[in-house]
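Following are the structures in question.
Just so it is clear, none of the values below were taken in a lab; they were calculated from the coordinates. In this text, all values refer to a predicted model and were calculated from it rather than measured experimentally.
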Structure I
Amino acid sequence: MSERIIEKHVKTIDSLKKADALQKLSYPDMSMCGGGLDGYYYKDKLVLIDATYQAELGFSSRTIYLKDTSFVKIIYREKFAEWEKYYKKYPSEKNDLDPNKMTYTDTLYFITLCHPPVSKKKSNKKIISKTLDFNLLQTLLSCGRDMKKELEEIKTSR
């Protein structure tokens, strides 16, 4: 499947979600790799996985688009507090954290699973890399399979 066809499919799914035309199924527990996990279905087929893992002063999120049963696009975001920078700049505040002084990483990965895969890594709305991180991709795909399985278990138990 080409990048253009995948992007068209993603826009369709986003439009359906915005119009409340997708059936949402929330995983009742914390997903092992996704945290808070929601699956979105269209005509009884899983088309979108949306998961957010909250941490102290940060989070990671995974948005995975599916076509038929295959993953076609992954958007992964990491936003975490930069603890080392904070303590270097404010060493006397080790026991009295001021969240207003904290800086954060905010990195977005867009991976389109065409042949070959297309990857964009962005920070502050600027592309900082187009090189695919294969280890990250394998981790995200494994996590996606686990989340898909968790959602299927809930769906079949209903």
Structure II
Amino acid sequence: MSRLELDVVARVRGGRAEATDDDWGTVEAEIVLDPAFPVSALAGLDQFSHALIVFHFDMIDPEAIVVGARRPRGRADWPEVGIFAQRGSPRPNRLGVTTVEILGVEGGVVRVRGLDAIDGTPVVDIKPVMSGFEPRGVLREPDWAREIMKDYW
């Protein structure tokens, strides 16, 4: 398996100090651009209501990585599903993806709400949410997936 090298473009500042499973919807944090990138990299982002944040679960022990199937949150009442059929953090590349509300952009700082990453988390990409990239048609998901998310935000 080849190793993918990713640049850290920013870091999360604020929000939560520890990861917990639920109630992320009101969490506010800042995404602070790495000094290697010019502030102009964020130009125009403030015109969007939401952004897609791609981040690295850098605190996950590589020994905890799951490459096969597991029960989400370890719950025996939920089915065992492959790591690519769930959004858990101990995944092969330890990447997380979350759509956040943009509260403001000032200089090299993006203020956001609803980011489920902890203080200090490395951010590897920031993308504006555009309706043309969102799902087309009916979104289908199993019951356990709806249940796991009912208190998440």
Structure III
Amino acid sequence: MISCTEFIPAYSELFRALQRLGGRKAVEEFWNCLSDRFLTNLRELVSEHGLRGCWLYWSRTLNEEAADFTMELDEEQGLFRIRMHHCPSKGRLLEADHFLPYPDYCRHCDVLYRRVLEPLGFTYDIDLSNCDRAACTLTVRGPAKPHPAEGGGNPPGDAT
């Protein structure tokens, strides 16, 4: 079985080939296809658990990838954030000396996850300004949970 980090150079080369054959549009169409076909687990977790679904999804996947990250979840404020201190995928590409990585490699995270989360009513933002150091920050915002003192207790008419 191939490890989750072994496919990184192949992905980078695939993105490069798609760009060469069909331009940026071909690369983004591929990313859209990946999102639609392979991120159903993220979609299901977020649909069922809201922002906590983001936590459940990324705590598993980022640990499997051995990423160096910090996650923050504040359901009352409607905030989920990942601070990627060192992305193993981008880090591996930065260390490569036998091929030239796809220059916009990190943008696939933006396209894939935005495509899942925004149709579900969440806002999605990713700061890729530190990709040259294998670092980024991903922020998802959703509806804040009302504080019980602000009328967020039981629904109207609920006597419990």
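-1000 is what came out when helix-only ellipticity at 222 nm (-39500 (n - 2.57) for each DSSP H run of 4 or more, over all residues; to 500) was calculated for one structure; which of I, II, III is it?
Label of the source structure: II.
Rank structures I, II, III by relative contact order in percent (Cα under 8 Å, 6 or more apart) and report only the one at the top, that is, the highest.
II
Rg and Dmax of the Cα atoms in Å was computed and gave 18.2, 68; which structure, I, II, III, did it come from?
It must be structure III, since only it matches.
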